[in-house]
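Every read-out reported here was derived from the displayed coordinates using simple, explicitly stated rules and does not represent laboratory data. Keep in mind that what you see is a predicted model, and the values were worked out from it rather than measured.
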Structure P
Amino acid sequence: MKKRYQQNMVIKAVVTTIFCAISFVVLYPLVYVVSAAFSPGVGIASVNIIPFADGFTIEHFVKLFTESDYGKWFRNTLVIALSTSVITVFVASLGAYVFSRFRFVIKKPMLMSYLILQIFPSFVGMVAIYVILLRIKGLDTLWGLVLVYVAGNIPYNTWLVKNYMDTVSKSLDEAARIDGASHFRIYTTIILPVARPIITFLAIVSFTAPWMDYIFPKMVLRSVDKQTLALGLFSFVTDKKNEFTTFAAGSLLVAIPFIIFFIVTQRTMITSFGTSAVKE
């Protein structure tokens, strides 16, 4: 009995040690960036390896708004992210409703093609995307970048929302049609409220994806006044600069919309998942 107790204690100690080691590896970089944002100095070499050991300052945050175009980068990114989220939610949910409630000849081939498109990484089609945007004069425009994100979001998200809508009882549609409701009214007043959990999830994912994307903005945007947060912040540690502390301060501010977004939607998500799923 004593030997078994000792074995359990050893196992518990090993598991605790592993958990603490993993937690340190995960949390330390985050704490280090937060410390760098409030530390005096400029380059990464000036930041002490021990967090907050060099004092406290907010000069890097002041510098972001006085000596750079951080406000403009933030505005451009917010416009792109919000536009992508709104358009993706509308198009994907409306398309999902069509696939879920209507029967037509090419329904299955289209759904299969949506899944097949997700097999290929997005950067595979970068040359084609560049050529298309060049032809339609979408290069160096915010709407061109939004078009790229929306086109990439719609296939899989339509399939995802369609599967959720399939669980919603069709008797609700039939009852509404008896009362004279159109398909669009059924979609807006019945299906969307019931599908609020997956719609909220879709809105969050569609918003976060372009928020800190670097590859596509680098390919599409050219003008300085149209840069996004990712391009602007990256310039602090490139372009012969070594302003890591300013980069860290900007990175912290980037998280603010996410915090607000999740605080606002958290209660809705929990309530929706608990009450709104209506199944056959």
Structure Q
Amino acid sequence: MMSDALSPQPMTPNAAPVQAGPVAGARIIAITSGKGGVGKTFVSANLAAALTRRGQRVLVLDADLGLANLDVVLNLHPKITLHDVFTGKARLEDAIIKAPGGFSVLLAGSGMVEYSRLTPEVRNQFLSVIQALTPQYDVVLLDTGAGISDVVLFSVSLASEVLIVATPEPTSLTDAYAAIKVLAMQQQRQHVRMVINQAARPGDGRAITSQLQQVLDRFVSTQSGRPVRLIHMGDIPADPSVRDAVMRRQLLLVNTPGCPAALAISQLANKIETALLTPAA
């Protein structure tokens, strides 16, 4: 059981700023997108289930403080949320619950709208939560908001790896490019990982990633002078089983584990485990 010291207290206006940046402990992966509605939270939840099946201790933290919907995707109705922790009404350990896929979740709750602006208090509270949680898990998935707001960029800055979810739609790709550009120039990211959701044909995602890379090579460079490198992690095919699972508020890996999209997410989990979670020999 975590000690009371791990329960963040309401911050005072004079609280000293806490240094941001990747946090030691569990591997922290930010799952983000340039545009809303591309399936980011769906990917986060099902990827967590797939990693859990592979024996990883997984926590999904709902980092979309303004428009949190992880509870809807997982059909959860928590009595205690991150909002209660931030306001000092509950201990952090009491806000963590088990999701249907066997992984842990920390839900933001509906009362977080006032936290959608990045104040020093929000920064400190959020960072203290992350620092308290990372020793308990192998991997923490930050399900961020969409876009490039201050809160989103701060959440992403805490992660050692970034996975951008996009669809083949032109607006999604345009916004993904904008997000990658900001991550490269403001956070000096040397690489960003991509997964293409709702892919129409095999190979679409690799081709899309290659096209985005060409644009980045031409127009965006990091402080080192080298272009940011996109790493294609896989495609999730367009699959009617996804809509069915979403409407039922069930995990795809629980509802129809053998469908093409579920198999693709399992392959994504395998790639992430191999690339990021397996200790070097």
Structure R
Amino acid sequence: MASVLRLKIKGIDIHALQWGNPDGVPVLALHGWLDNAASFTHLAPLLENCNVVAVDLPGHGLSGHWPDFHHYHMWAGVEDVELILDALGWQTCHLMGHSMGAVIATLYAGTFPKRLNSLTLIEAIGPMAGTLDEAPQRLAEAINSMKTHNASQKPKPNMDSFVQTRLKGPLKLSPQSAALLMERSVVKSTDGLCWSNDKRLKYTSMMRLPEPLIGAFIKAIECPVLGVFANDGLYTKERIDGRWGQLNHAKTLCWFDGGHHLHLDGDVPVIANTVNRFLQAL
């Protein structure tokens, strides 16, 4: 059973779930895009001798939304992690991320390498890359998406309608896992139920980093790294191998059966055993 935590960074509330011994090894877990802390409900309790804190990142789940002048850039996520660690009072920790959370974790590990004892990346190592030539058009598309974006939403009558919407998305997810995530992604309104996530999370990204710049962050990582990837996930082995080879320190890359949310819907005990062996060997 998870405990509930609430932190505050830059004036907004950050909601979190905590599993394990509060005096155990500190592990900060970062969820994927439009997910929330419940993403780690199955994995976190199986991590031995750990104090796992999974946060709802800003704009997600039950956490607060940034004001209008603050954007949800991936590099803003790096600052979020730094502030969350300070709010927890952790000088160092083991950092774990899934999907977007793994993107942020990669960039954070390269930016603040001395604060991490290890890095566990689930289904991503760094962000999607862009080319220099496409940057002007991408910026134009992003600004236009902000101008035309409609933040209003039509309330839905019941929770199942949200679950069904999530199941229709591009990433495979079991009905049970979709329902689990919806518990923190839906809030009551005067007319029914609404999404809790900040609609600005769906803005087109203003910029994608070129591959050499992403490589610079990966090469700057100093802690041991564990990679957890799905055979039926978002990435091919060839695509991952190129970035994985740029890590300069101890690294372990593992592939498992399952899809993108393998830490929720895959063989979670097997994945947990892999993570436990990795952490215990440090």
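What to note about this one:
- For 12.2, 35 (Rg and Dmax of the Cα atoms in Å, for residues 141-212 alone, calculated) the corresponding structure among P, Q, R: Q
- Source structure (of P, Q, R) for relative contact order in percent (Cα under 8 Å, 6 or more apart), computed value 25: Q
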